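The data blocks that follow each hold one structure.
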Structure P
Amino acid sequence: MRKKEEKTLLNRMDKYSHNHLLFLHDFSVPFDDNISERDLRKAKNRQKMAGGFRKESGSEMYCSIMTVIETLKKRKMGIIENIKMLFMGTPAIF
């Protein structure tokens with residue numbers, strides 16, 4: 001069983017060898033693929049600091065707001081300006 005897993009790993013490393021250390025040459029490539037984990041960490045820390053959300057609607061609102069903010073950050077768009085546009089009824093990211 002173990003030899004099969006090792007062989008699979010070696011085959012995959014051979015097939016994708018140009019991608020393994022790409023982050024060392026191209027600084028726009030993140031060194032890990034934990035983007036979703038980093039996004040979830042914010043909500044988990046909020047939950048720990050505040051002792052949890054009192055209602056399910058509170059956690060839903062927090063997640064909706066953070067979704068908009070994180071999308072704006074990833075697209076390198078102005079957060080405050082776009083939130084103002086959202087409240088005026090002209091969202092820029094949808």
Structure Q
Amino acid sequence: MTESVRDKVIAIIAEQAVLEPGDVTPEASLADLGIDSLGLVESIFAIEEAFDIQIPFNANAPDQSEFDISSVASIIAAVEGLVAAQKSV
């Protein structure tokens with residue numbers, strides 16, 4: 001059985017937060033999980049590599065990004081959208 005997008009994103013975020021995947025809830029923000037701006041950038045790189053996608057994110061202006069990082073659930077939804085768009089190309 002292949003790992004779902006949700007499970008893989010949670011695993012990447014959990015690794016950055018030095019938590020168990022079960023401790024990462026969809027409602028949590030990255031700040032809630034103790035992930036700082038460097039951890040955010042590392043998480044984005046890891047997600048891009050894991051899914052072979054380009055995430056529209058500017059680390060210098062994260063509030064102006066098209067990529068919603070407000071919660072784990074929003075990150076999962078955004079990655080699912082990018083993966084789906086990539087498959088349709």
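Just so it is clear, none of the values below were taken in a lab; they were calculated from the coordinates. As the structure is a prediction and not an experimental result, all values here were calculated from the model. Cβ atoms are built from the backbone, for glycine too; each structure is taken alone.
Comparing distance in nm of label points 7 Å out along Cα→Cβ at positions 21 and 45 across structures P, Q, which is largest?
P
For mean count of other Cβ atoms within 10 Å over residues 29-36, the calculated result is 9.8, so let me know which of P, Q that is.
Label of the source structure: P.
Can you spot which of P, Q the value -21000 was calculated from, given it is helix-only ellipticity at 222 nm (-39500 (n - 2.57) for each DSSP H run of 4 or more, over all residues; to 500)?
For helix-only ellipticity at 222 nm (-39500 (n - 2.57) for each DSSP H run of 4 or more, over all residues; to 500), the value -21000 is produced by structure P.
Can you say which of P, Q returns 10.0 when mean count of other Cβ atoms within 10 Å over residues 5-12 is computed?
Corresponding structure: P.
Please state which of the structures P, Q yields 0.93 when Rg/Rh (Cα atoms, Kirkwood Rh) is computed from it.
Clearly, the read-out refers to Q.
A value of 30 was derived for relative contact order in percent (Cα under 8 Å, 6 or more apart); which structure in P, Q was it taken from?
The correct label is Q.
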